[in-house]
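S.K.: Presented below are the structures under discussion, each in the form of structure tokens.
Read-outs throughout are calculated quantities, based only on the coordinates presented, and are distinct from any laboratory measurement. Just so it is clear, the model here is predicted, and its values are computed rather than measured. Cβ atoms are built from the backbone, for glycine too; each structure is taken alone.
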Structure 1
Amino acid sequence: MSLRACLLALAALVAAPAAARADDGELARGELIFHIGGCTNCHTAKNGALLAGGDAIASPYGNFYAPNITPDPETGIGGWTQAQFDQAMREGRDPDGWPLYPAFPYMSYTHLTDEDLAALKTYLDTLPPVSQASKPQDLTFPFSLRWGLYLWQWLFFEPARLQPDPAKDAAWNRGAYLVLGPGHCAECHTPRTFYGVLEQDHAFAGSQLGKEKVPNLTSDPAKGIGKWSADDLKTFFTLGMMPDGDFVGSEMAKVVNNGTSKLPDGDVAAIVAYLQSLPPR
């Protein structure tokens, strides 16, 4: 073997572990976004296959059904390109350009970085494909007219990245990104107008989700979590236990079990720092 060939072979051996580590790192990053994004909670039916389609999500407009997002190329998103995936997540449009109902929280997911979107799709592509058609949305008239969403998006939605606040530290900015972006916490904890638009003047002040009352997350000591310490919040997000010793239930239990409990300590601390900074409402 020539010296050149030996050097090339040696370079390949040295580079291979680094490439593997890079792939592992992207998968780990994608898995983290998958967990904090709550993909399992909406896209997996009770006793159903992972991500093959969810149970009904009740709303004033009818029932929404989260679709199959497994890598199946026919009934899932296995045939989507990265650009098409990014378009759905950031712009609320399917591969054919049709607008998506904002029950899918693209108004929050629009804040995700390029790197996180790429990592998320990489991770989703590794999961088992399931051939199962998605359920159609079961909405009342006129909300069943999907073309009306073109007007809704024109009026109420503008894709945008989340810009760091230079006046805040890295932990706060990381928490803001996780809460406002992939965590999409505002989508449930903020009331909506008749048109389904988040009332930003009452951000995180609590809302109603079907028959369930969603609590206030602001620093108000009476209505919100102002009396909770940082340790109280960390325990809640990792174990689901509240300061009174009771454990959270219903939809928030899924958020903890499938999401926040799987996050590294630093990310939990960042979420806590951001939430504790929310003004009382």
Structure 2
Amino acid sequence: MRPLIVIRHVPKIDFMRWHVLGFAFSLVLTALTIGLFLTAGLNYGIDFVGGTLIEARTTTGPADLATMRAKLDALHLGEASLQQFGGLEDVLIRLPQQPGGDAAQMKAVQMARQALGANVEYRRTEVVGPSVGSELIRAGVLATVLALGAILIYIWFRFEWQFGVGATIATLHDVVTTVGLFAIFQLEFNLTTLAAILTIAGYSINDTVVIYDRVRESMRKYRTMPFRELVNLALNETLSRTILTVSTVALAVLSLLVFGGQVLKGFSIAMMWGIVIGTYSSLFIAAPLLYYVQPNRQ
């Protein structure tokens, strides 16, 4: 059985010709991300800032968001957020954090249910206190840092320290720019988004390891080939595999984005961006960095 190959003959694309532009673009994108994070910040979801999330369904037909919002506003619980997801009857209600701790949050839920009436079916209710939100932020940051550290150690032991540096910088670039995407468009940043970021780190390092493995193989096979040409050769030889991987993962993520509903929207957007930026960083950051920190060819 023959393997599936997109490109029958190894192309001769000069990827290294564009790596300086790639470095410049990434520096600008990273600086923009850090600037937006420090100024505008992220639109944290209830998971991180506390509050109440209610998933409801109207039983008498399509939901009237304007009427439901007016009823909730009359309770003076703060600015409530309502949005449809899935069918016309499905509504996602977010109530802000209430002063007074968990007891006040539960009281707000009861008041909201009474105000909306008996024609609403409640499918899910989540209450997150501010202390839990702070702990989740710390745990999320720690998980991301530990993941990057584990990636560095893995690459260091499998290849050489030069490969580890390149892979870590490329993966960190993907993580930072994904956070920047959510800062630019003020998309809700929650635990699902954090899971997507960790998945992106895994996807990116997988693509990078395949390219690095081909670089190492070419180093042993072509001992006198200039390193610039050797990196280009490795990128071209793995290009067919890269295209196949990107295509199959993108189709799966696109299905989640279209059919997954509002709950998976943030995860799907982050993953779609991660596929693009992860492939880009493998081609124009991780591999070209080896040219500047050339590993031992003996």
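S.K.: Comparing FRET efficiency 1/(1 + (r/R0)^6) of positions 96 and 160 (r between Cβ atoms, R0 = 25 Å, to 0.05) across 1, 2, which structure shows the greatest value?
M.R.: Details: 1: 0.60; 2: 0.00.
Between 1, 2, the highest calculated value is found for 1.
S.K.: Let me ask something additional. Quick check: 22.6 is what I get for mean count of other Cβ atoms within 10 Å over residues 32-39, calculated from one of 1, 2. Which structure matches?
M.R.: Numbers: 1: 22.6; 2: 13.9.
The read-out was computed on structure 1.
S.K.: Further, regarding this structure: Assign the value 3.6, calculated as distance in nm of label points 7 Å out along Cα→Cβ at positions 144 and 248, to the correct structure from 1, 2.
M.R.: Numbers: 1: 3.6; 2: 2.9.
It traces back to 1.
S.K.: So helix-only ellipticity at 222 nm (-39500 (n - 2.57) for each DSSP H run of 4 or more, over all residues; to 500), computed for just one structure, reads -13000; which one of 1, 2 is that?
M.R.: Computing helix-only ellipticity at 222 nm (-39500 (n - 2.57) for each DSSP H run of 4 or more, over all residues; to 500) on every structure in 1, 2 gives -13000 only for 1.
S.K.: Tell me which structure, out of 1, 2, gives 26 once relative contact order in percent (Cα under 8 Å, 6 or more apart) is calculated.
M.R.: Corresponding structure: 2.
S.K.: By the measure FRET efficiency 1/(1 + (r/R0)^6) of positions 56 and 208 (r between Cβ atoms, R0 = 41 Å, to 0.05), tell me the structure among 1, 2 with the highest figure.
M.R.: Sorting by FRET efficiency 1/(1 + (r/R0)^6) of positions 56 and 208 (r between Cβ atoms, R0 = 41 Å, to 0.05) in descending order puts 1 first.
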